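Each structure below appears as structure tokens.
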Structure 1
Amino acid sequence: MKKTRLALALASCLMAGSAMAQSSVTVSGLVDAFAGSMKNSGDTGSKASVGSGGMTTSWIGFKGTEDLGGGLRAEFNLTSFFQTDTGATGRFSGDNLFSRDANIALAGSYGRVMLGRGLAPSFLPTVLFNPFGDSFTFSPLVLHVYTPSGNFGSRTWTQANAADSGWSNEIIYTTPKFGGLQANLHYQFGEVAGQTGKKNIGLNALYFNGGLALTGLYFDAQVSNPNSGAAIIDATAPFSSITRQKTWMVGGTYDFQVVKLYGTYQASKDTTAGNPQAKDKVYSVGLSAPVGNGSILAGFARTKRTGDLLASTTGDVSRNTTSVGYDYFMSKRTDLYAIVMNDKISNKSSGVSFGLGMRHRF
């Protein structure tokens, strides 16, 4: 009887320990490909092709969490971008293996602290407040702020946001939710010997309440991504590399059920060794309207680029981009989309693109 009681007691302890330290690891991802014709403003001609990531950049990865007890959790994310059309890793040649996520975190009632590679402070406000989400192919706002166009060394457009949509060597503190309000504080170490002041810092706030959503962000960037380097933005036309950028943005959406409206405004100031280089002012508007099993999407972005350096080269530059499409959901995880885009940079030829694609989440 004593032996039986002892065995039961040990089993009970083991089960209790297991319950306190429950953990899970999941494999998830997204596959997106489209067929169409691409021509951004300034391109020499249209290119018919099968492309990757028409609506969302394809990715695959691992996500894990462990319950540590007392409301505390350990979490990790390891996710990698890939190109569906070729099978190549990364968003582009030279991209890191886990360029989407490579981080570990502790989360609890106090909020969440993350270490590693994660989102830049500009990412969520940008992708959540335009109707085409995180499309780096057809979203007018994303194209203007994140995506350079033209061949490297002869860019027709240099992205408005320096330091990429993700930051490496980063600490992110995410606050608890206060009503519908939550904020994220970002700090990226420069990791440059002898330059301890070289870093990226930023913050954003997001507020959701019924049909209303609001956001704001600020960042001060001195470090490139995904790998550290001297320049934080492309050293090509229409202006050369810069060493620092300060950016702020505000945005909002309102869902009227029959239509959801989007709007953002952003301003950036670029400098090199304290000297003014260029300024960007970016605004975007858009809408989505449910029709059948999908939604009609429409978006417009305009960027006005001015500055001392531009005046000595090409002069002030503006860019206008409009996209219209329909996103049809065959299920909760699979959708088909069709998008047409018109793109015009003031000193370049105009471009028209279209794509028919499919996206699946797993």
Structure 2
Amino acid sequence: MKRIIITGGAGFIGSALIRFLIEETEHEILNVDKLTYAGNLQSLEQICEHPRYRFQQLDICNATGIEQALNQFEPDWIMHLAAESHVDRSIDGPADFIQTNIVGTYVLLEAAKKYWLSLADDKKDSFKFHHISTDEVYGDLGATGLFTETTAYEPSSPYSSSKASSDHLVRAWHRTYGLPVIVTNCSNNYGPYQFPEKLIPLVTLNAIDGKTLPIYGKGDQIRDWLYVEDHARALYKVVNEGTLGETYNIGGHNEKTNLEVVKTICAILDELRPNHPQGISRYEELITYVTDRPGHDMRYAIDASKIKKTLGWVPEETFESGIRKTVQWYLDNSQWCKNVQDGSYQRQRLGLTSGDNK
């Protein structure tokens, strides 16, 4: 049994990880989350009363608070997921991304280093800092090839640049101070409890409301899609069995264009919700093409052969099985969707920079 601090545990990936750890392992969890617009404790309702789970509302930029949390909880591992994560928001307002993703990671690293150096030798030897990042740090892949763990960084957006910065900081604290770290970079996650500014929940909810389904450019941007519960299993596999100082890419082996994703959702909704909104006979009729995002990368795709070969992880869900489960979840959990709409985001277009939300 390990004691694990998870930062950003009320977010999409963090909450999936916590649900997995509480339900499938014997570990004790402290969820540290600032509870920004995308943090939602309703995503943890099924385990919130569990004796091995506790929550502390705390900003990772709060150095004193983070140090106190570490000293009081005495973690064996830290799994760092807290981050501003939406590209369009980073275009509209990059300052929060710099503060949380770069400064926050620095504060956390300094607190972790101080705590780690204070440990007795046996505890010190078993301590791990697992930094969870994104494939967007690698930039635009081009028509062929895959991102590997040695691909050079070439981030395009304020978001991906801030995550690249945090990755470099984590590796620097390992090389300079010896802090025992592991880094993972994942492809696009999807699944239950995702905040509805992201493509799949946005399209699903807009479609059933009869709203337009905005597609950037021609919709030919390609992403590798990873079911969030597969990602949670991979993260645990890495922190439990991975080699210190190593990077592991986590991908779903599911390359799809954005247009393919949207049309798939529409086809599933035609089947599951056949009572279409007034004026249409198929949900695909709601698709509309809008001005592309500034600096929009055309293709991301992960080579996940390292984690398969060294740790034996492969995704359990295909895109076809995962997207059906996801759409069904949003249909079955309309109250969660309503509750998460607190007024700060109402499924409007972000990231135009001109203030024109289509």
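No value in this document is a laboratory result; all are computed from the given coordinates. From a predicted model like this one, the values you see are computed outputs, not experimental measurements. Cβ atoms are built from the backbone, for glycine too; each structure is taken alone.
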Next on the checklist: Quick check on the output: -3000 is helix-only ellipticity at 222 nm (-39500 (n - 2.57) for each DSSP H run of 4 or more, over all residues; to 500), derived from one of 1, 2. Which one produced it?
Outcome noted: 1
Checklist entry - If Cα extents along the principal axes in Å, for residues 62-173 alone is computed to be 50, 31, 18, which of 1, 2 is the source? => result 2
Item to check | Label whose coordinates, when mean count of other Cβ atoms within 10 Å over residues 78-85 is calculated, return 19.8 (choices 1, 2) | outcome: 1
Checklist entry - If FRET efficiency 1/(1 + (r/R0)^6) of positions 270 and 326 (r between Cβ atoms, R0 = 25 Å, to 0.05) is computed to be 0.95, which of 1, 2 is the source? => result 2
Item to check | Origin of the derived value 21.2 (mean count of other Cβ atoms within 10 Å over residues 294-301; candidates 1, 2) | outcome: 1
Next on the checklist: When distance in nm of label points 7 Å out along Cα→Cβ at positions 46 and 70 is computed for each of 1, 2, which one produces 6.4?
Outcome noted: 1
Next on the checklist: If percent of Cα pairs over 30 Å apart is calculated from each of 1, 2, which structure is the one that comes out at 42?
Outcome noted: 1
Checklist entry - Which of 1, 2 yields 15 for relative contact order in percent (Cα under 8 Å, 6 or more apart), as computed? => result 1
